[in-house]
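Chemist: Structures incoming, each one as C-alpha cells.
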Structure 1
Amino acid sequence: MKWSELSDNWCPVARTLSIVGDRWTLLILRDCFLGLSRFEQFIESSGMTRHILAERLKRLVEAGILERRKYSDG
C-alpha cells in the first residue's frame with residue numbers, strides 16, 4: 001500500500017497515519033504538546049521551511065487536529 005492510499009482506507013489507524021505519519025507533522029505535534037503555538041516558534045524548534053510548516057499546519061487544521069487562532073497583542 002502506498003502512503004497516498006492510506007487516507008482512503010477504512011482502518012482508523014491507516015487514516016490517522018495519512019495525516020500525522022510524516023516526520024514534520026510529528027514534530028509539530030510534539031511542539032504543540034510542549035506548549036509552542038506561534039508560527040515562528042515551530043520554525044525555530046524544527047528547522048523546517050515556512051512552506052512545509054504552513055502546508056502541514058493547514059492539513060492538521062483541516063483534519064480537526066489543531067485549531068487556528070488569531071493572535072492578539074494584549
Structure 2
Amino acid sequence: MNHAILELNLKQLKLPMFSKHHKSFAEYATRNNQPYEEYLRALSEEEIVNRDQNRVKNLIKQAQFSIHQNAC
C-alpha cells in the first residue's frame with residue numbers, strides 16, 4: 001500500500017523520473033551502502049537532466065525550424 005501512495009504522491013508532485021526510477025535507485029543505494037542523501041541526490045539529478053532535455057526538445061519544437069536543402 002505504501003508503494004501505491006508513493007506513486008500517487010510523485011505523480012501529483014509531477015516528478016516523473018522519481019516515479020520511474022526510485023526503485024532501481026533505492027536498490028542500488030542499498031547494495032552499495034549509500035546514505036539516503038546520496039539516493040535523493042541521484043534521483044533529483046536524474047529529474048533535472050530529464051527536465052532540461054524535455055525543455056530543449058520543446059523549445060526546438062516551438063521554434064518550428066524549417067529545413068532547407070541546397071541543390072548543389
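No lab work stands behind these numbers, since they all come straight from the coordinates. Given the structure is predicted, the values throughout are model-derived calculations rather than measurements. Cβ atoms are built from the backbone, for glycine too; each structure is taken alone.
Chemist: Given a value of 60, 27, 15 for Cα extents along the principal axes in Å, point me to the structure among 1, 2 it was derived from.
Modeler: Among 1, 2, the structure yielding 60, 27, 15 for Cα extents along the principal axes in Å is 2.
Chemist: Continuing with the same structure: For distance in nm of label points 7 Å out along Cα→Cβ at positions 30 and 62, the calculated result is 4.1, so let me know which of 1, 2 that is.
Modeler: Here the read-out was taken from 2.
Chemist: So, one more: Compare distance in nm of label points 7 Å out along Cα→Cβ at positions 14 and 38 across structures 1, 2 and report the one with the greatest value.
Modeler: Structure 1 comes out on top.
Chemist: Work out which structure the value -26000 belongs to, where helix-only ellipticity at 222 nm (-39500 (n - 2.57) for each DSSP H run of 4 or more, over all residues; to 500) was derived from one of 1, 2.
Modeler: Derived from 2, not from the others.
Chemist: Identify which of structures 1, 2 gives the largest calculated value of relative contact order in percent (Cα under 8 Å, 6 or more apart).
Modeler: Greatest value across 1, 2: structure 2.
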